[in-house]
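Values in this text are rule-based calculations from the coordinates and carry no lab data. Remember, it's a predicted structure, so these values are computed and weren't measured experimentally. Cβ atoms are built from the backbone, for glycine too; each structure is taken alone.
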Structure 1
């Protein structure tokens, strides 16, 4: 049953949510009667189905599955698995605009995780905390968390050769700078991050970074500077790793720039469209 559950989760990661749903539902059905012998299988299925429901925007169901997974893992002393489920749960809370609960879940995960035993997850948890603070209007708090956690995060990036995580870290620094009104620093950092993601052919991330840059230009009062982004958008319109719906959203973004109609509300709408589709993994 565990093999079937992991297969279903792999399908989810590849964004084949319909088939993933069928496989995970079958795994749960076939596992009936085994839960008393293997309660952790129940928690594993809850964790995977929670991730799936989150991806399907069924946040109430995602919360139910993930909260139950956390409870089971903690009762049976599976602290690392509980921490992973807590980080997933924090994202669900954020999507539901329950920011205090989102932060609480991250803080709980950080308390569980020992950097000496799980450097990567401990670093990710602290970066998630900073990101959550930034996204909820506390860039100063986010910078403080990054400052306190910088050595840990950089050690994870160095030891695990995590180049993409390094770009994600820099991206967060750029967003924090933008939130604090440090627009020149934000532009410098975000341009470098967009170039870095482009080198790795991560068009999805490039698109989102360009939206952050556009927002920084508008907020700083330099609306004309967004024209500089048009040449950066054009390669994305023919990118093989982007869904057609994302390309349509980017065309809307490009047209708004060219017609001098771009606003922060337009950027937010384009961002929602892109994030709803998500990045192709397989």
Structure 2
């Protein structure tokens, strides 16, 4: 190989590397491959079929374009054009090369994580649907969705997708507690903020009384509001417990949940911080 050809190849390789890095940074790591399911069909993840009218509503919502919103530890999140809904695509835990370079122990661990994520959302859909604003849950590859779905990533690039091939959940868009409460404080709506605190406690009690525990205690980001009603925004860390054996820990769990909320109010509204403490003590 002569020197000129070698130099050109080197420049090409370096250019492609930096292009790939730019795309990853620009897209927050999102590609269709990053959400392509990496696990086999699992009957445990299936939900009962929705009534015909509800299924038509789901397909109507999905006929809109969805635009990149954010990413979390479990999913990439996209918002509908009308701003009313979000679709969360579960992240692929094992990329193509990972199957060859990851140890069996690591692959098993990642598969277990994917299983827990999906089982958590299934539990939310079946037992807490009204408190999670979940509209649809799709964990396995299917052939029943009849919609031409268009997703717009962060770059922005449009992707035509067959949703039958992907794991996702569809949810009404929820305003995070941090954003909701900050707005109420800024507008001087302290009575409404107190009602919001009461709503958050009621939501937490509802979960516990049904024997469901949420492993995510970030109340300011994990819980949000729709029409002044508290909603579990992220349902990715739920699990069932024996509610009778867990009953004596309800107050402890709620106090733990409310701790970051108390700290938030201590910085932004001492009156509300006092109110939170009074409500927790009264449990």
Structure 3
């Protein structure tokens, strides 16, 4: 059987880091919320890796797991499969064509895969526009970024004065140097004619950090939804539970594949869904109007 040893190594390194981190901080109790009921500011991503611990049991366990996983791997040096001339030509092509702003080619990411796709720029723009036309996007004749920054600032100042957010949250959600979102395409190379999935990046937009705030508020509520499925493993566990309990004879199994799902969700419908789940809270704090910023 063939394994992706690189991915296996990455998975094990993450597992090892989580185990050591949990051991190191096991005696510390970090509060999730302060007394005001306002959630704490999210911590920035960290590249810190936990060092070896002083627990012989844990380190022995990790060492044994690593040995079992990788004892049959080969450490032979990988040989070059291209000549120096071919490598030089590829580097020159990448410089003159692929990463040239005036070139006719662009590099995109494969959908549901880990490969890159090289495609003509005109084809890429055409397929992206086709997806936009089928979505709920509205075309504007100007850049509303400055307006969005002002709306976020107005919201943040209001909720800070009302005591609904802390000064740290107020400063966090305001991005004076925001820029518009960016669309990109993911290519479905496993399907005929290679259709694309439209990927919209909100990184560094005016509402990026406000969306993070809303996520912090809503995430605990989503955990209690009956329709929530976290990932494939969660789905399989649900199937196993159904198989154990038994499925009634009159049950009809149905599956749906929604085309262009996220861009097709009506904005107002999405906002009403968020309002509904916020209203389901036993303690309605912070106020449910956190969604009003992107309604107005």
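semi-axes √(5λ) of the Cα gyration tensor in Å computed as 38, 24, 21: which structure among 1, 2, 3? Mind dumping the intermediate values first?
Numbers: 1: 35, 23, 16; 2: 38, 24, 21; 3: 37, 33, 26.
Only structure 2 yields this read-out.
Of the structures labelled 1, 2, 3, which one yields 3.3 when distance in nm of label points 7 Å out along Cα→Cβ at positions 88 and 256 is computed from its coordinates? Provide the component values of the computation, followed by the final result.
Numbers: 1: 3.3; 2: 2.0; 3: 5.9.
The read-out was computed on structure 1.
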